[in-house]
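Please treat every number below as a calculation from the coordinates, not as lab data. Computed from a predicted model, the values in this text were never measured in an experiment.
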Structure 1
Amino acid sequence: MTNHSNTFHEILNCARSLITAGGYNGFSYADISESVGIRKASIHHHFPTKADLVKTLVNQYRHEAELGLAHLERVCPGPGDQLRAYISYWQECIGDATKGYCVCALLATQIPVLPQEVVAEVRAHFRAISAWLTSVLERGAKLGCLSLLNDARTQAETFMATVHGAMLSARAYGDPEMFNAVTQPMLNRLVVSN
């Protein structure tokens, strides 16, 4: 990524927190200005419009997710372990409010009111996660360590929808354990016991 000023990153981090707390329409440049301690004109210098800001944020988030998935591939020995690590990551995030929530999952619930350039970035994020999950599931099925109920692509979409739905349920109930209650049975069905 391009080398940007600290202010640029502070604005993005603040916007990320505000989106996580209240969604796309739940914040303004005035909120960022107050939180970061800069003038609104400074925000407009970096991000002429709110759509530019959120598009950049989602693009950065996608890049972080890609790095995270590549890290999982390096440190986890097999497909089952990679799926467990992916779920564990979100379990930790849901249990610790300071780690945040999936920005793209939240924005996806607001697609009807989002600018199209933001929608395109959110959809690209979900396509990338789906492609990674599909490859993990295909490898696991070939190795005999994962038992798929459907083709890998459909199973990947089911996996992703279950994880994101579990995030929403945990948030709706105010109970981080709800995430595990939803995702663990799915993981148990997929991973073949040795």
Structure 2
Amino acid sequence: MNSILENINKHVTLTPEEQEFFLSKTETQQYKAKTVLLNAGEVCTQSYFVNSGILRSFNINDNIVEHVLSFACSGWWISDMYSLLSQKPGNLFIQVIEDAEVVILSKENQEILYKEIPQLERFFRILTENSLVANQQRLMDNLSLTAEERFEKFCKKYTNLIYSVPQKQIASYLGVTPEFFSKMKSKMLRK
């Protein structure tokens, strides 16, 4: 079964006809590493489902420092949720880290799917709720956990990314400098 359909099937059941209609509203693309799919300041008009490869969302502050918000690997969705839902310019970049095959769903087609297949509205509500919970938990972790504890949680959540993603991006995700991350990681490995 198609990876994206397996992802949907975890939460809702679609008939074969609904699956076919859903797939007709998506587009699959191959992207090379370092390709930017969305720039900060643009209105996000699509969501991305990762069939293979790795993507990340990040912003760049006034001091030209990158802050990684999230990673998406095979079986994960990624988008600038603020911009996608509000249709206002966002502040996130979405970039391919590792060559990727991505399924693209435009907001326009997503709205069509909501009307034609009500189960998909439920599916995307569940995804949005899960994203909200994960973001709230990450915020609480950043406020209350040490960098070491945050890294341990990162390793559990993103087990397949630890060696695939540049260390400076992991440091950014954790909210520490690359130098601090390097020292912390080697100290943790010695334990």
Structure 3
Amino acid sequence: MNGLILSGGESKRAGTDKGLKTLNGKTWVEIMREKLLCLGLDVKVSINLSQLEAYKNVIAKENLIIDHISIPGPLRGILTAHIHFPKNNWLVLACDQIDMKSETIKKLIDGFNKRRDFDFYVYKNEKRYQPFCGIYTAIGLEKLLKTYRIKHDENYSMQHVFDSSNTFSLATGESDTSFNNYNK
């Protein structure tokens, strides 16, 4: 399993590149990368081409994956990573999940290690799946890639992906701040 930090969004709601915001002298993308490096994962960061110059000053260029497919939303970065490394399973976090706890990540990895028969492993609250922190298997991503290459009018929402796939979900704890939203 490898780690993938999604940082290629347009940050329209935040008004600035969230991955490059800082906390205690580190960028958010560095904070998130360290969370996965501490688990022994090789970590890549998904960005769009317009971010390359800024991000290569923070993350080594060989650890950056530039989105290059036309699928909208976060699937663009995830499927681009899959195309570059088609045999990898990915533990995916968003660059703005700075409150993500290592226990939350480890619990998902434990679910994956105990039940290897699902395509995706994510948390779910009472209403919605939480796509990040999520494990996206190489098999599941290959199925998605084939579907989206055939059906160009497909629904690209993460909720649709999980509803229409073989998805393992864990309940989010009501007091778990790991999924705090920093889109403001």
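Among candidates 1, 2, 3, the computation of helix-only ellipticity at 222 nm (-39500 (n - 2.57) for each DSSP H run of 4 or more, over all residues; to 500) that gave -14500 used structure 2. When percent of Cα pairs over 18 Å apart, for residues 85-172 alone is calculated for each of structures 1, 2, 3, structure 2 comes out greatest.
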